[in-house]
Structure 1
Amino acid sequence: MATWMREAITATTSDLRAHPVPQQIRAGAHGTTLVDSAAALLVWEPRRIVPSYAVPVHDVAADLVPATGHDGHDEHVVRIDADSGPMLDPSSGFDVHTSPGTPLDLVTASRRLPAAAFAPDDPDLDGYVVLDWAAFDSWLEEGDTVVGHPHDPFSRIDCLHSGRHVQVVVDGTVLADSRRPVMLLETWLPVRYYLPRDDVRRDLFVPSATTSVCAYKGTATYWSYEAGSRTHRDIAWSYPRPRHDAVPVSRMVAFFDERVDLVLDGVPQERPVTPWS
């Protein structure tokens, strides 16, 4: 029998997983480079969706001491899809650890970064510390800035120009109608259809103050749809200045198919089940 790759990969999510990265990793805080490593790993703690960087202790320009007086965060459990088990996305703080180990503070002469590192007990990761993305102001892979979270080499996006007929409907109102979408395919996520702004009823939307950061696409801005007394908050988004992989969808508009009725070539689609449902 064939093995479905999705099942093969998700079967390991309850394990502590690691993968070497060839690129140099640097991280800074308050204008000082504290991490500089050419021997970094990506580490996924059990049930984590996205990885963290781990580096050898000697590549950290700070003292590492047991963390004290730092309150942990609550788990934020999500499901990748209807068939997946409970997972932790980045909104579950770094200090929610699902493998045995020791939380550590990073201490320099001028400041302390509380619980910004974690030393797993796993013997294969001996001498490494996993680092809290949010504890640092900047991250570089070689000479390129990384945003959002570390890049996962087993995830990618692909943008394809399409001639499919895409309609977006909410409560019987057509919000968008396009025959020139760009399909954005991203590992683990539903296909997103990005539509030219001229094919979207922008007069029905109000700008939102919400923004989000994707490691692969950049910073998104959002719109809400107001229908009488009901507001469909942050139902659509766009990338005004996308990162290089997402340039084909620059300034185009996408919708949460989890919260709208998508009609594709005249066929209504089922709403996907994701963390945004």
Structure 2
Amino acid sequence: MSAERAEVIAFIGGGNMASAILGGLLRAGMSAAQFIVVEPVAAQRQKLAGEFGVQALPAGDAGLARATTVVWAVKPQLFAEAAAPLKAWVSGALQLSVMAGIRSDALAAATGAERVVRSMPNTPALIGQGIAGLYARPAVSADGRALVERLLAPTGQTLWVEREDDLDAVTALSGSGPAYFFFFVEAMMAAAVDMGLSAEQGRRLALATCAGAAALGLASDESPTTLRERVTSKGGTTHAAITSLQADTVDAAIRRAVLAAQKRAAELGREFG
């Protein structure tokens, strides 16, 4: 980026994901004056202005031409409508999309920019514990990639993929993944009640156990298979549970579920262009 042009980041859409990124960057030392948010919902604009002190507009205007980076954070089905009146002002900026399903070709055509990065974040980003898959079009430089990593750092980890189609797999694994986790926790809570514990006791035990297991997995150099086997003594309680899961082919069901999510992600990409 040239020294003459100060860094200005425009968010198109000011919902939860935009707020997570924006809040993190402000905490990291950026100035509120470096941000523009376009958010048509009045209550959300007031919240953004009150919480972060940023300029929040009901619609884009020529002031967007100051933006060095534009973060697209609207619902995918609203993207084309949102982008059409802004194209003339944002085409010179780096484009970062946190929208599911909108392919980079469609982003480039709608914005008039070839410097496009797609991101697939997940909801733990809201507490700084997410992971986002990233894909950059060839026109994005190493500096552009580094800038995107810095912008998303407050939301958690990042992982680059070299093929855009791989973002469908990222969507299926980590984008949708938190829902699989909570589905499992719901079942554990129901089992807790079946065993005479309260739903709240089941919630605390299940969430703390899953969080601890994830932390152990991240901290360990050993594979998840090895870590599982260390808890599974033949003839013991864990062995009984794992044997039951295997008899119900839960592992195969999970793989089918993730592949179904990947298939749907690809379909949405075609639907949204």
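Using distance in nm of label points 7 Å out along Cα→Cβ at positions 209 and 233 as the calculated read-out, with 1.1 as its value, let me know the right label among 1, 2. Intermediate values should be presented prior to the final figure.
On the way: 1: 1.1; 2: 1.7.
It traces back to 1.
If you work out mean count of other Cβ atoms within 10 Å over residues 89-96 for 1, 2, which one comes out largest?
Details: 1: 16.8; 2: 21.9.
Greatest value across 1, 2: structure 2.
Check the numbers for FRET efficiency 1/(1 + (r/R0)^6) of positions 113 and 177 (r between Cβ atoms, R0 = 30 Å, to 0.05) across 1, 2 and tell me which is largest. By FRET efficiency 1/(1 + (r/R0)^6) of positions 113 and 177 (r between Cβ atoms, R0 = 30 Å, to 0.05), the leading structure of 1, 2 is 2. Given -15000 as the derived value for helix-only ellipticity at 222 nm (-39500 (n - 2.57) for each DSSP H run of 4 or more, over all residues; to 500), which of the supplied structures 1, 2 does it correspond to? Working through the options, I get structure 2.
Read-outs: derived from the displayed coordinates by stated rules, not from any lab. If you're wondering where the values come from, they're calculated on a predicted model, not measured in any experiment. Cβ atoms are built from the backbone, for glycine too; each structure is taken alone.
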